[in-house]
1. Assign the value 1.0, calculated as distance in nm of label points 7 Å out along Cα→Cβ at positions 89 and 105, to the correct structure from P, Q.
2. When distance in nm of label points 7 Å out along Cα→Cβ at positions 9 and 25 is calculated for each of the structures P, Q, which structure yields the highest value?
3. Given 41, 23, 19 as the derived value for Cα extents along the principal axes in Å, for residues 57-136 alone, which of the supplied structures P, Q does it correspond to?
4. Work out the source of 20.2, 57 here, i.e. which of P, Q gives that when Rg and Dmax of the Cα atoms in Å is computed.
5. By the measure relative contact order in percent (Cα under 8 Å, 6 or more apart), tell me the structure among P, Q with the highest figure.
6. If you rank structures P, Q by distance in nm of label points 7 Å out along Cα→Cβ at positions 33 and 65, which sits at the top with the largest value?
7. Out of P, Q, choose the structure whose coordinates give helix-only ellipticity at 222 nm (-39500 (n - 2.57) for each DSSP H run of 4 or more, over all residues; to 500) equal to -11500 when calculated.
8. Of structures P, Q, which gives 1.6 when distance in nm of label points 7 Å out along Cα→Cβ at positions 17 and 41 is computed from the coordinates?
Structure P
C-alpha cells in the first residue's frame with residue numbers, strides 16, 4: 001500500500017492538469033508553503049510516483065489524425081518470442097500503447113498515423129516483426145474522451161491524512 005496523504009495526492013492531481021507549475025504556484029494551489037511542497041515533490045519524484053513531465057502535442061494539428069486499435073493473436077507464447085516481438089513493436093514509432101491481454105486477443109496496440117495509407121505501411125512493418133496468427137484493426141471514428149490524468153480521487157480518500 002502506498003503512503004501518500006492528501007497533500008501528496010493534491011500535488012499529483014495538480015501536476016496532471018498542468019505539469020509546468022512552478023513550486024511556488026503548486027504550493028499555493030494545494031495550501032502549503034514552498035519548502036514543504038518542494039520536499040514532497042522531490043520525494044514523489046524519487047519514489048517513482050512521477051514518471052515524467054511532458055507536453056501533450058495535438059495529433060491532428062501535427063498531421064497524425066488517425067487512431068487505430070490493433071488486436072494481435074499468436075500461437076507463440078514463450079518468453080524468447082515475446083522478448084523479440086516486444087522489442088520490434090516498441091521500436092515502431094506509430095505505437096503509442098502496447099498491452100499483453102487476457103482473453104481472445106493476445107496483444108492490443110494503440111497506433112497513430114497519418115491516413116489509411118500510413119496505416120497500411122505500419123501494418124506491413126508489423127507483420128514482418130513475427131509470425132502472427134491474426135491481426136485485426138479497428139479505426140477510431142471519433143475520440144469522445146481523452147485524458148492522461150489518473151482518477152486519483154478513487155484512492156485519495158483512503159489516504160492517511162483524510
Structure Q
C-alpha cells in the first residue's frame with residue numbers, strides 16, 4: 001500500500017494533473033502547472049496524509065522507514081507528523097490560494113532535499129526507505145525546476 005500511495009502522490013497524480021490541464025485551451029504556462037500540481041499532490045496531499053498517519057500510528061514510520069523498534073521513538077515521529085500536517089495543509093490549500101504555491105514550493109523543496117539527503121546517507125536502506133529516498137529527491141528536483149523556472153521567467 002505504501003508503494004502505491006507514494007508512487008501515486010509523487011509521480012502519477014502530479015504528472016497526470018499537469019498534462020490534463022496543459023492540454024486544456026487557455027492553460028497556464030508549463031512551469032506554473034508543474035509548481036501548482038506538484039505542490040498540491042507531492043507537498044500537500046503526500047505530506048498531509050503521511051503526517052496524519054505518523055500522528056495516528058507513529059510506530060509504522062519508526063519501524064518501516066527508520067527501523068527503530070524503541071517505543072519512545074513514537075514521540076519524535078508524532079512531532080514529525082505534526083510538521084508534515086502543517087506543511088501538507090499549506091500545500092493542499094495552495095490549490096485554492098494561488099499565492100501560496102511559491103512559499104509551499106520553497107518549503108517543500110527545503111524539506112524534501114534535506115530528508116532525501118539524510119536518507120541517501122544511510123547505506124543500509126531497506127526497500128521502503130529506498131522508495132522514500134528517491135521519491136523525496138525526485139520531488140526536490142521537480143520543485144527546483146519550478147523555482148528556477150520562475151526566476152528565469
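Each value in this text was obtained by applying a stated rule to the coordinates, not by laboratory testing. Just so we're clear, the structure is a prediction, and the values are computed from it rather than from any experiment. Cβ atoms are built from the backbone, for glycine too; each structure is taken alone.
1. For distance in nm of label points 7 Å out along Cα→Cβ at positions 89 and 105, the value 1.0 is produced by structure P.
2. Q
3. Details: P: 41, 23, 19; Q: 41, 24, 15.
The read-out comes from structure P.
4. Working: P: 20.2, 57; Q: 15.6, 54.
Attributed to the structure labelled P.
5. Values: P: 32; Q: 27.
For this comparison of relative contact order in percent (Cα under 8 Å, 6 or more apart), the top structure is P.
6. Once distance in nm of label points 7 Å out along Cα→Cβ at positions 33 and 65 is tallied for P, Q, the winner is P.
7. Source structure: P.
8. Numbers: P: 1.6; Q: 0.8.
This value belongs to structure P.
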